[in-house]
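Dropping the structures in below, format is structure tokens.
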Structure P
Amino acid sequence: MSGKILLIVGAGPGISLNTARKFGKEGFNVALISRNMESLQKYENELKNDGIAAKGFPGDVSSVESLKTALNAVIKTYGKIDVLLYNAAPGRPGKPTTLSARQLVEDFKISVAGALTSVNEVIAHIENGTILLTGGGLALHPYADYASLSIGKAGIRNLAYSLHQELSPKGIYVGTLTIKGFVQEGTYFSAKNIANAFYTHVRKSNGNRNYI
């Protein structure tokens, strides 16, 4: 398929949908991965109503097998990826001592391991492309009531920097956008503003592969 391809893993109604809309208006075709097919169809229709070519692929980021199946379907459909955005994160609340080890590992699979699986599956199909991992201020200033998410955001930040060191010599830029606030419409941290920041991030990365 001709044209640039944006793949969003962890598609949802806020940051993901607004980012899909922003990139779509800039000429990208959009692929969306989420475990809920009904939601994917809704996002497809919303984007198509805006004149954006979009297609949903069902996949569960907490399952390596399910995620790989969805990613392979995306590659089979488009043949390449220009921009990968990993935007999945668990919403489980809880102070550190209220979490079991099993719960922490389950959430880490969504926050971090799913991102690594996504990168490993599509890396052979990204040439001079960009990988973006959604970060958060909790990586820098943990909040005890969301201990699991705080640990996940610290992990995704570390993964982004490590991947950048490894992949930048190969012409692939990896970056993270650290959102230091609650995503809320009508504020600086609105989903639309974040989507615009992601697009700016990609434009800067195209001009300077050492930018992070």
Structure Q
Amino acid sequence: MRDAADSGQVSPSAERNAQPILEVLRRVLPGPGKVLEIASGTGQHAVRFARALPMLEWQPSDADPVSRQSIRRWIAHEQLPNVLDPVDLDVRALPWPVHSATAVVCINMIHISPWDATQHLLRGASTILQRGGILYLYGPYRRGARHTSPSNEAFDADLRARNSSWGVRDLEAVQELAQEAGLVLEEIVPMPANNLSVVLRRGPA
């Protein structure tokens, strides 16, 4: 990836986690098809994954206009035919501007948004996913009501100090909401830096 001088904004964490995430996405995402990325942020992931997975049409989105502008700069810089213009999407604003997808990808959003955003994310994803479609989540989680590492515990405390509605979520609570929305847990993949990839599949109902 290039720096912000000739492309969009650069997130060091997005640089670090892109390859490990891509290794999971290569295996679990259906193709060909359309992927909706929720909270695309800088746009680094969108162009990285679209380049590596050319059989998929990648639809980035973000509720923040500054982020959408960064995504557009990455798209213009990389000139990839399978990345669409980013859409303004707040998971809590229904209906979503994207009405159908074979997969939904959401990276590092759940812990930096209010809990009701997670509820709307799961319901919205279930609504637009085709039968058998995949919802991929990435980020830190508590398991069995416990943090998985001291660093995640410190991160959680920092998040809650910055915004009382944020925080590292219990994976079991997310899984319960997903099940209520018709999404079945398929796989949990341990990732670097004490993160998890959580793979959910929309059932037939």
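Quick note: the coordinates plus some simple rules give every number you see, no bench work behind them. From a predicted model like this one, the values you see are computed outputs, not experimental measurements. Cβ atoms are built from the backbone, for glycine too; each structure is taken alone.
Odds and ends about this structure:
- With helix-only ellipticity at 222 nm (-39500 (n - 2.57) for each DSSP H run of 4 or more, over all residues; to 500) derived as -12000, matching label from P, Q: Q
- Mean count of other Cβ atoms within 10 Å over residues 8-15 - structure with the largest value, from P, Q: P
- Set P, Q, criterion Kirkwood radius over Cα pairs in Å, for residues 32-95 alone: the highest-scoring structure is P.
- Of the structures P, Q, the one that 64 was derived from, the read-out being volume of the Cα convex hull per residue in Å³, for residues 112-175 alone: P
- Among P, Q, structure where FRET efficiency 1/(1 + (r/R0)^6) of positions 88 and 136 (r between Cβ atoms, R0 = 25 Å, to 0.05) as derived comes to 0.70: Q
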